[in-house]
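Okay, got some structures for you below.
Derivation of every value follows stated rules applied to the coordinates shown; laboratory data play no part. What you are looking at is a predicted structure, and each value in this text was computed from that prediction instead of being measured. Cβ atoms are built from the backbone, for glycine too; each structure is taken alone.
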Structure P
Amino acid sequence: MASVFHPGNTAVITGGASGIGLALTKRCVRHGMKVLVADWDAELLGQVGGGSGEVSTMQMDVSKREDWAGLQSRVEDEFDGKVNLLALNAGVGLMSDWSDLQSFQQILDVNLYGVINGINTLLPTVKSTATASPAAIVITGSKQGITNPPGNPAYNASKAAVKALAEHLSFDLRNVPNIGVHLLVPGWTFTGLSGNRPGGGRAKPDGAWWPEQVVDYLEARMAEGRFYILCPDNDVSEETDKKRMQWAVGDLVESRPPLTRWREDWKTKAQEWIDSQPA
């Protein structure tokens, strides 16, 4: 399938005012695309723009159906009902614990229903676009939704559900020509969720990638037709991530206790197994 990154094509990017979303916005602009950036942060939205493409912005809450109706109207008016790239990237990285129902609600509303609402609203538009030109849906997941490290159950659950939705969407669209579906799984990335709010002045940790590196990796893997786009970072390779994921699945397959990689009586064995696997 031809690339969606093409002059005159259109993109809708949620969470596009900072981090990976902003880097993807700039990439689309560099390709001469028309981009509608949706984000809850009005201050950061005011700083988006410039380049060879055309950028418009919309302040919205991705968890609210009425906001998506407004975005759909903007797509009809500004893009003539055409979306070549739908990037469902908005997310919150709040912490959760079992005593705080509000954190669960907020995390699931944004991270999970932000994706559900986006697909429900704009999938018909993406499918219609694909009848004439290539289209793609990129959904931002997380390694925490795969390996499920302890400490933030709501966030992990939200991203695990996002992975399941993306897989199901890819399956359901498998026979639809000209549409690619991609699950973007970033590594450690220096974004607003990790303290890199634009203008904040914090130094990037050595182990983290810049958001632009993630977008480089995304674009290259999209060109290869990959669904799972598992990004490394400066500390962890893609091969190491895969070994960790294989161990995590082994908990289920081998009837071990859950999350053995972090259990005191299992963690040494887990690490020895991971280290012993061929590259």
Structure Q
Amino acid sequence: MLKQRIITAMVLLPLALCGFFLLSGLSFALFIGLVVTLAAWEWARLAGYQGQAVRIAYALLVALGLVVLYRLPLLAPWVMAASLLWWLAAIFLVFGYPGSQRFWGGRLGSLVIGLLVLLPAWQGLLLLKQWSVAGWLILAVMVLVWVADIGAYFSGKAFGRRKLAPAVSPGKSWEGLLGGLLASLALTLAVAIHSAWPVSRVLAALLVCAIVVLISVIGDLTESMFKRSAGIKDSSQLLPGHGGVMDRIDSLTAAVPVFVVLFWLLERSVW
């Protein structure tokens, strides 16, 4: 299993970096769109649909949604606003599970939730791509989430006592959450000091880091919640040793839109 994970990561990481730094415009939109469409195919399974016909139809529906958003960029602010509202609601759904299932709207409602999870993530990456340091911004979000995940794993193993959301993900603890958050904050502070940022920018960066990391945990727990409801361990087996696409991007589906909104709000004042 470990060998499979390493081999898969060695293949995927260079592809991702090439896509982030070398692609732009339509080619970048298609690159990210392929990932999101595959995740949509998996999401239909999380929503309770096992048949391939429904899963493929849902993936095509999401792909059509991406085309509409690409052709109508004026919808982007509304998509980001909808995403923020959804992830705020997701906090209550995650910590209220399993009782919160009554608010999902059944399998059809779960598919609608999938749109709120996947479409804004794609839109957010396209918006990030418009900035001059786009590739580095995208990489920054991913590194924050990865560092938080690694920090949470080791601190949870060492100090984990109080369960974070036992009905959703029994392995996660509040101590792990704190360890992951501190790891990401430490990395952000190190970058800020090395780059000699002014105090206002350092404080803004630490605030963005904290919010993005915390909401990324909600993204992770949201997928875990739907997997637990569907009675499955992985979203699919598309990535040997890693499960499915959703299993790799669940945290990022929440982190990316929130990062975009925060960066957009702060860049005018402190960036």
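Listing for the model above:
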| quantity | calculated |
| --- | --- |
| Parent structure of the calculated result -13000, given that helix-only ellipticity at 222 nm (-39500 (n - 2.57) for each DSSP H run of 4 or more, over all residues; to 500) is the read-out and P, Q the choices | P |
| Comparison of P, Q - label where distance in nm of label points 7 Å out along Cα→Cβ at positions 222 and 246 is highest | P |
| Relative contact order in percent (Cα under 8 Å, 6 or more apart) - structure with the largest value, from P, Q | Q |
